[in-house]
Structure formats: C-alpha cells, structure tokens
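K.L.:
Right after this note come the structures.
What follows is calculated from the coordinates using simple rules that are stated; it is not laboratory data. Note that the coordinates shown come from a computational prediction; the quantities given were computed from them, not determined experimentally. Cβ atoms are built from the backbone, for glycine too; each structure is taken alone.
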Structure 1
Amino acid sequence: MILKETMEYKGYLFTIEVDYDEFEEPPWSRYDGHGPVSDWTTRDKKPSEVVLWTVGGAKLYYDFSKAMKKAKEDGWDAAPYGQGTRGERAERAVRADVKHLRDYITGVWAYTTLSVTMQGSDGYTTSLGGVEYDYSESGYWMTEAHLMADELIANKLADSRAAKIASRFKDAMTCGL
C-alpha cells in the first residue's frame with residue numbers, strides 16, 4: 001500500500017487508500033496519446049529515435065520523428081498551451097511526453113488503484129484502477145478521490161431519501177388498518 005489517510009470533504013469523513021495497480025501496462029502500451037516506444041532491445045538507435053531508458057545493455061527507444069508527425073496531425077500541445085506555431089506546440093508536447101514516460105520508468109508516478117470509503121456508513125465505498133498517482137497531495141489522483149467521494153455522498157443521500165419514502169409509505173399503509 002502506498003497511502004492510507006483520512007480526508008474531510010463536504011462535511012463527511014472518508015478513508016482514502018492508494019495501492020499499486022499491478023495489472024496496468026506501461027503508459028505507451030495503454031494509450032494512443034504517446035509516441036511510439038520500442039520493446040526492450042540491444043540494437044543500435046535509429047536517427048529518429050531518442051533513448052528513453054537503458055538497463056544494462058538493453059534500451060527502450062522513443063521514435064521522436066513519428067511522435068512529431070502524430071502530434072502535428074492530432075494537435076498535441078503542452079504548457080504553455082496555445083503558444084507558438086503548430087510545429088512548436090507539437091515539439092513541446094512530444095518533449096513533455098518523453099519526460100512523462102521517463103518519469104513513469106523512474107517511479108516519479110505510478111498507476112494505482114484508488115479506494116474511497118465513507119466513514120460511519122455501511123457499504124459506501126468505491127474503487128477505481130489505473131489512476132495516475134504522483135506522490136503529491138494535490139495530483140490528478142486527488143481530483144479522482146473528490147469525484148468518488150461526491151458519488152458516495154450522492155448514493156448516501158439517495159438511499160436516505162428512498163428510506164424516508166419507504167417509511168412514509170409503510171406508515172400510510174398501516175394507518176388505514
């Protein structure tokens with residue numbers, strides 16, 4: 001387990017658990033939004049490639065020129081967004097992609113399973129796998145935790161309303177007996 005903590009949110013207490021998601025593939029295998037990455041290989045680098053990572057004699061290569069072509073076609077961009085020509089935006093996005101993938105390899109961030117449980121309530125819990133966790137207190141994972149907490153709050157309120165309606169219906173039915 002990476003993290004287990006209590007969070008107060010909208011007047012409710014929640015337990016958040018973050019654990020490694022061992023079923024996730026590397027990001028370049030999972031999404032179309034990355035440039036092409038080779039399998040581990042011992043071959044020499046092609047002119048259009050950059051070394052993404054090296055372990056012993058094996059390397060992962062990122063095809064920079066193919067990524068640039070895809071980035072231009074698909075309109076990739078990275079901060080500062082909307083600045084420069086289409087080519088400059090694409091290059092900035094491809095460089096950001098390389099950094100993001102290297103950060104994954106070096107453990108700056110990981111895919112995790114996020115579980116959120118409403119305290120003091122039976123059965124109000126939800127989980128989501130494949131969440132990027134960057135070891136910060138305010139990363140994307142926390143946005144997801146808030147959305148999950150909102151879902152639990154809505155479920156609790158809906159169940160509470162349904163219980164009140166059922167109780168009133170029962171009272172109305174027994175009143176006439």
Structure 2
Amino acid sequence: MRSISELQRGPMLRAVFRAPIGLYDAGLGWLLGERFLCLTHFGRKSGRRYRTVLEVVGTTPTVSEFVVMAAFGTSSDWYRNIAVNLAGEVVVGRHRFLPQDRLLDEAEAVEVIADYERRNRWIQPIIRFLLSKLVGWRYDGSQQARERLVRQLPMVAFRPQTGIGPLGG
C-alpha cells in the first residue's frame with residue numbers, strides 16, 4: 001500500500017491541495033471559515049514566497065491560536081521553511097495576522113488530535129483512513145496510536161506575533 005506521502009509530489013494530488021489557494025487569491029478565503037488557514041512562508045534556501053492552505057485541527061480562542069498538522073511530517077516544505085524563516089502571514093476566516101509559531105509537545109498534540117476526533121466523530125472512519133494513508137500504518141485512534149502519530153506528524157500552533165522567532169525559537 002502506497003502512502004499519501006509517497007504520492008505527495010504527484011501532479012493530481014498537488015493540484016487538489018493547491019486548489020483552495022485560488023479562493024484566497026480571489027479574496028474569498030473567508031468562505032472556508034476557520035476550518036482552514038492560508039500560511040505565507042519563505043523558502044529556506046531561495047527566500048521565495050510560498051502559500052500553503054492547511055486544515056486547522058485545534059484552536060485556543062482566548063489567544064487567537066490555530067493549530068495545524070504537518071501532514072507530510074518534517075519533510076513538509078512549509079514546515080521546513082518556518083523552521084528556518086519566520087512565517088510571513090496567516091489568513092484564517094476574516095482574520096489576517098503576522099504569526100509567531102510554536103511546536104506542540106507530544107502531550108499537547110495528543111490532546112489536540114483526540115479533541116479533533118471527538119469534534120468530528122461522524123467522519124471518524126474517514127479521518128482514520130486518511131491518517132493511516134499519511135503515516136503508512138493503520139491508525140486506530142487509540143492512545144498509543146495518537147502518541148505514535150504525533151511523533152511522526154508534528155503539530156504547529158500559530159498566533160498573532162509578539163516577537164518570537166521560528167518554531168518558538
């Protein structure tokens with residue numbers, strides 16, 4: 001069984017993942033609500049500007065923090081870019097801000113994914129199937145599987161900037 005990460009460079013999958021950027025380009029990103037965010041980041045070598053739309057898997061409304069998962073692990077280009085350079089901008093719903101980011105620790109990431117599954121229990125079989133494809137092993141939603149998942153697919157939180165560098169550093 002080929003995992004999604006093995007297929008991530010394929011043209012069809014790339015087109016599917018890039019399609020929502022068109023909504024942001026047209027000023028219609030707000031139609032996606034706070035379920036997705038558009039991250040502007042800069043190439044770690046080229047310095048070139050990129051934008052990536054990511055699913056929000058958790059929020060902390062009191063501090064306007066939005067959590068996303070690096071679905072292709074630490075090899076995700078956006079993840080590698082923000083580890084080197086500050087993220088340029090986050091657009092989520094009708095909000096636009098200069099972000100600071102932080103990498104969630106394992107315990108916090110496990111809680112975020114558990115909460116995500118609870119909030120989306122009606123599509124839980126689909127979530128588990130897709131996560132299984134991403135990681136290349138059968139994800140069953142158990143505590144052990146969540147711990148293994150977040151070690152493989154890190155989570156990053158974005159909030160309005162207050163002067164902290166890349167990935168909390």
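K.L.:
Ranked by distance in nm of label points 7 Å out along Cα→Cβ at positions 46 and 118, which of 1, 2 sits at the highest value?
P.N.:
1
K.L.:
Supply the structure label, taken from 1, 2, corresponding to Kirkwood radius over Cα pairs in Å with the calculated value 16.4.
P.N.:
2
K.L.:
Can you say which of 1, 2 returns 19 when relative contact order in percent (Cα under 8 Å, 6 or more apart) is computed?
P.N.:
Details: 1: 19; 2: 28.
So the calculation was done on 1.
K.L.:
From which structure (1, 2) was helix-only ellipticity at 222 nm (-39500 (n - 2.57) for each DSSP H run of 4 or more, over all residues; to 500) calculated, if the value obtained is -11000?
P.N.:
2
K.L.:
Now, a different point. Going by distance in nm of label points 7 Å out along Cα→Cβ at positions 38 and 70, which of structures 1, 2 comes out largest?
P.N.:
2
K.L.:
On FRET efficiency 1/(1 + (r/R0)^6) of positions 62 and 158 (r between Cβ atoms, R0 = 30 Å, to 0.05), which of the structures labelled 1, 2 is highest?
P.N.:
Ranking 1, 2 on FRET efficiency 1/(1 + (r/R0)^6) of positions 62 and 158 (r between Cβ atoms, R0 = 30 Å, to 0.05), first place is 2.
K.L.:
Assign the value 10.4, calculated as mean count of other Cβ atoms within 10 Å over residues 78-85, to the correct structure from 1, 2. Let's see the in-between values first.
P.N.:
On the way: 1: 10.4; 2: 19.0.
The value was obtained from structure 1.
K.L.:
Now, a different point. Quick check on the output: 1.06 is Rg/Rh (Cα atoms, Kirkwood Rh), for residues 86-149 alone, derived from one of 1, 2. Which one produced it?
P.N.:
2
K.L.:
Quick one: mean count of other Cβ atoms within 10 Å over residues 110-117 came out at 20.9 when computed from one of 1, 2, so which one is it?
P.N.:
Comparing all candidates, it corresponds to 1.
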